Structure 1
Amino acid sequence: MTFNTLKRLTPVLCITLFVMPLLSRAQKTKASDFIYVATDGKGNAMRLRWAPSSAFLWQLGNRYGYTITKYSVSKDGTLPAGSPKQELISAAPVKPAPAALLKTFAERDSMIAVMASLIYDSTPVAASGTGSIAGRNSQLTQRFGFALLIADLDYGAAQAAGLAFTDNHVQNGERYIYKITINIPEALKKEVPYIEGAVFCVGGEARRMPGIGMPDLEISDNYATLKWNIEHLTGFYTAYEIERSGDGIHYSPATELPFVQMSKGKTPTLATFTDSLFQTNTDSIYYRVRGINAFGDKSAFSPRAAQRNFIIPVYRPHIDSAYNVPGAKVRVCWRLPDSIARKTAGLHLLVANKAEGPYFPVTKNMLSPVENGYTDSVHFVSNYYKLSVVYKQNNKTFTSLPYLHMGEDSIAPIKPVVIKAVVDSLGKVTLRWKANPEADLLGYRVFRANGLKEEFTEITRHPYADTVWQDALNLNTLTTHVYYTLLAVDRYFNASHYSDTVMLKRPDTVAPAPAVIANAFMKGETVQLALLATHSPDVMMYRLERLNTATSKEPVLLAQLSPSKQDSLFYTDTAVVAGNTYQYLLYTIDSSNNRSVNRSGLVLFDPAFRKAVQFNQASADRTKQLIQLQWEYPLTGVQKYIIYRNKAGGAFTTLCTLTGNEKQYTDKEININNTYGYKIKAVFDDGKHSQLSPVKEVIY
């Protein structure tokens, strides 16, 4: 038997199996490979079984063999004086038997024949390069896994593979340690690190074989499912032998090979075996299970699991066809063999709108087994039918697989109705609409556009089942609105009309184009501003502010101007003070309170003549024979004030000169029954003058 033949014939998945602790330990040991060892004592003999943890280590063992060292630790509970007694128990390294010898053994043991093909047969890999390396590695891993599995099932095959040895010089009660090493040449030992195998045992102590609990048995149609707990059996049994009986007395194997519970990752806690039922002449079935350990020993059978009073159908019903007939009907057809119809009490035709159900009968009473069809009303768009056969014996029922019939539908769903559409400041849109009433509704398709003249684009990749849709808008765009519409689609892909279009104002986070201060210049005692309006459509107002660069920390609001259809705006600032430097700020504010700003250049307000001083009091006191003058002046930097006077409309002459800190003057050089006129001007530190004040007349 070759390895390729084995792959075709053996119904066991390729897996590296010795016992479950080997798999568990292999996962924990990442630094290097190791050898796992197990023992089983019987009388004066101790059977040893070992397994390398990798295919590479297995190859080394096959080539160089294994050295077995025994240490006598104690006898009758007494530790020996000095070091434990040490001895090599094999005259030569333990290796696989030669191919010729294995061929002889293979004639009597098929397991040894398989082991021989795994060790000595080779299948060349056709391709070259990386693929061939991967192929050889995969093939080696498969051989290694099968070899360990065969060794676990047959102790003789394990001995033939150099993975087992029997020590016949053992004393009952004496304690031993066995060490298993690969006889690697000294030059290679540093290049091949691994953990040597070691095990502690007691002479005459047999390997424990725990009992197996009664399995659970379930019968469903033509199958029996057997389950039993293996959580407490991990490490004791590698495989299981399952036997089946129709009378509870005479048993036969349920499988040609022992059953192995496969798993990935986590160690399984339950073993599950499914058996096909074919014994049509019985209404009972019995199963029992026993374990097989790494030495090929078999445990006692479990308590039997039984199922009585059932029938094994020789025929599973099936629906042949279903087609539409006039009047919104469907004709479902089947045909039962006469031999089955005679054993059948009746039929149930079941229907559902989903393959997984729930199903309900289309008639109150059972259909006759001689019927070969039934005309049913169309219940759904997708109609899943099943046919159940009720046998006369024990009223057992067996049901066909689902048969799908699609009803005809050319009626589109009604137009969806949007009941709510909102967008928040972050651009998150929420659309809500009423659920359509159609039973065969597949979903909705939502569309979006930036303008009514644009083509709408679908934003749902597939029909959307819910009635709430959320969208995220791009806010870095100049389009001010976004538009949504949707339609409904049924399972026949009939589409409804589009819903009414919904318009939403896109959250405006883009500042408007700023209006511009085109010119700022001094004119007389004012500053004139020429403004150019913006063309942004949603501007709500302009805000004009003035900043005194010398004294003010915060700008002063001058005006809030409404947008004009004209391109130019003008503003005159009359509240300026000579000698100050100003800057003007023009804010453009849109309907979303986004704003942009334009700043003027610096404007030095310094006219040739400064603002005139104004008298705020000029009165005559005839009792004291004087005229009292008072004034206030907001400008700073005044060096002196000069007051001029005339009498009875005559020429003005200089009356007096006062310091810049004085704000009043008393004129006592006056004559009764005269009218006096007064003017005043300020002279500044830089030599500039204010304009003469208007004449202030006083009658004395």
Structure 2
Amino acid sequence: MEIKEVMETLEELVTCHLCSNVIRNPKVTPCLHTFCCECLKDVAKSRPYQTTIACPLCQYDIRKPEGNKFEALPTNFYITRLLDLLIAKRRSYPEASCGNCQKKLKLSAFCFACDTFMCDECLNAHNVITRSTGHRTVSLGKFKPRDYEDMLRRPMLCAHKFKEKGVVEYFCYDCDASVCHICNIAIQHTHRIVDLHEAASEQKLKFREMNTKLKEKIRMVELGVHNVEHRSMEVQEQVDYLKKDVTEKMDKLVAIIRAHQEEMIQSLESICKDKLENLTFQLKLFESMMSQTEGSFNFIEDLLQRNISEEIMYIKNHVKSRVEEITSLEVGTNPAENEHIGYVPNTEMFEGLQNSKLGRVVTSLTEPALSTAEGDGVDDVSAGEEAEFIVTTRNAQGEVSYSEIDHVVVEVKSSMWGLIESRVRNYRNGSYDVSYIPRVPGPHRVQVEVGGHLIRDSPFMIEVKPPILSPLKSFGSHGNVDGKFTQPHGVAVSNTGQIIVSDSLKHRIHVFTPDGGQILEFGSEGTKDGKLFHPMSIALNKSQKYVLVADSDNNRVQYFDVKTGKFVKKFGSEGSGHGQFNGPCGISVDQKDRVIVTDWNNHRVQVFSSDGKFLFKFGDAGNDRLIHPRFAMYHDEEERFLVADTGNDVVKVYDQNGDLLRIIGDCDIFISNVYCILNLRIAEEEEQLKILGKP
């Protein structure tokens, strides 16, 4: 700062921010701000039961020294020099006194050689004594800009106890003090002493390194402020959107539910208030940190700009301590709140509407950027096989988080095939199972979003490998027209070689010749007799006259004439009782014409007579109970049931009564080799059990 600018702002520069008067005995606090020593004492006395006082400029907690002795804090070198300029400018100052007689008289002049102000009487005596030595004295009120400049940058006298005072020229690292030539002669043989300007140049490099760190800290704080302000805006925008959404829904209802509308609005306002209060509090913390950091940064910048070596070496440790304290503070830039707020309406209409809750406002702590996807489905995928992975929603701390508004959306796209259908199963605990079947090898793009935002590492670029099993012959292609498939699931082959295929997504059954020519197609989506809803496994009865279909989402088994495709009969209904189902998926027929059905969500196997009469069930009790059994069959010669226990990744063997005999495969081993056991087949000639699954 130029001396002209200093003199123009001098009054402001020497004003204490606590008492608003000219600063007296200026002390530098640990946060590098300057106040009157007495003002600091007064603040400390006003808080007798607190161990700290808050800096009025940056809110930094200043620890009280023992006995409130703030005199121990460093004196502000620069402000002290500015006070001298103020005396020279005003010719008076309440705290000023003659440097010779120590009396508080009207001051007359300043001697640069003696480094002191003098009254008229002392000035006359001084002029007589120093007439031959040529001391430079300037009368107060007659100072020119150069005189002010020289006064501000005048050499500092050594603080030694010798009678003769010398100008500081050196710095002693052992004493950590600036010394004069007399001290240099006295101690140079035992202490490390260097030129003052050389030491100051070295310290300036360290200060610049400190300010580089402070700049980075400022950048982090600014980023945090930006993120919090942006999140505040997102919260407000989302709340505004939901207000409108709630209002539109409520406006369509009768007057009796207006109270519910107001309740939802108030709930949103409350959430908005809480979130904004938290974000505002966080913003204040950032602003406090910014104030402290910028204050220290500006202090050092001013120190470097003034380039007063004495001042630099005098205050260096104090500055270093403060900078280390600031730079050691952890600054998290993530906002304390997110904008995930949603309104979940009650879509079911019921009687007693007046006393019912139509919906509720919910919030979500989920951070999509921290949510993850894990599993072979985003890593190791082969064409034609079901690929699965698990999406886990997480909060800002990386912990599993769940909310009803955490809508998980998955898009799978092949460069050759286009969009591929995927299924997402929500377990309502922050975990989502995702499955899809890539049709062809090559690059695929799997994009996962939570609440409209990409999760970590999404989109996933996957190179789908060729099928592990190479077909001898194939037929069919993707499509909704006759003879094409969207999701073929179950296959059965008649004694005459006819191939029967269930298509889960088309809700149809296809019948083909051994060469793949379509003979018949029947079924369509629905719940009535003969209609299908995601048919899974199929089987032929012993006479080969009927096709038995596991009509999964209708929770029943249906019989169709294999020649005409006409509905014959059915059995089963939704539930967990005998003969009831919750997602039947696997079906087979043994040599006794018994029908064996795996009940997926009831975690059991049920056995029926040929006409659909319930006989018995097994697998849903005990420590080794089934978890999502996929398929079961009966080996007539050995009189054993074999069950693909998908949830446990093993094959279980039961006797003819359904009692567990043994388990094939260790769960830990199977997890790495057969991720999901899909089907079982007995190769009679080779006397082998074939397990079809996902390697």
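Values for this structure:
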read-out: Value -3500, calculated as helix-only ellipticity at 222 nm (-39500 (n - 2.57) for each DSSP H run of 4 or more, over all residues; to 500), assigned to which of 1, 2; value: 1
read-out: Computed 2, 9, 10, 9, 9, 9, 9, 8, 7, 6, 5, 5, 5, 4, 2, 0, 0 for P(r) over Cα pairs in 10 Å bins from 0, in percent - originating structure among 1, 2; value: 1
read-out: Entry that produces 4.2 once distance in nm of label points 7 Å out along Cα→Cβ at positions 345 and 537 is calculated, selected from 1, 2; value: 2
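None of the figures in this text is laboratory data; all of them are computed from the coordinates on show. Given the structure is predicted, the values throughout are model-derived calculations rather than measurements. Cβ atoms are built from the backbone, for glycine too; each structure is taken alone.
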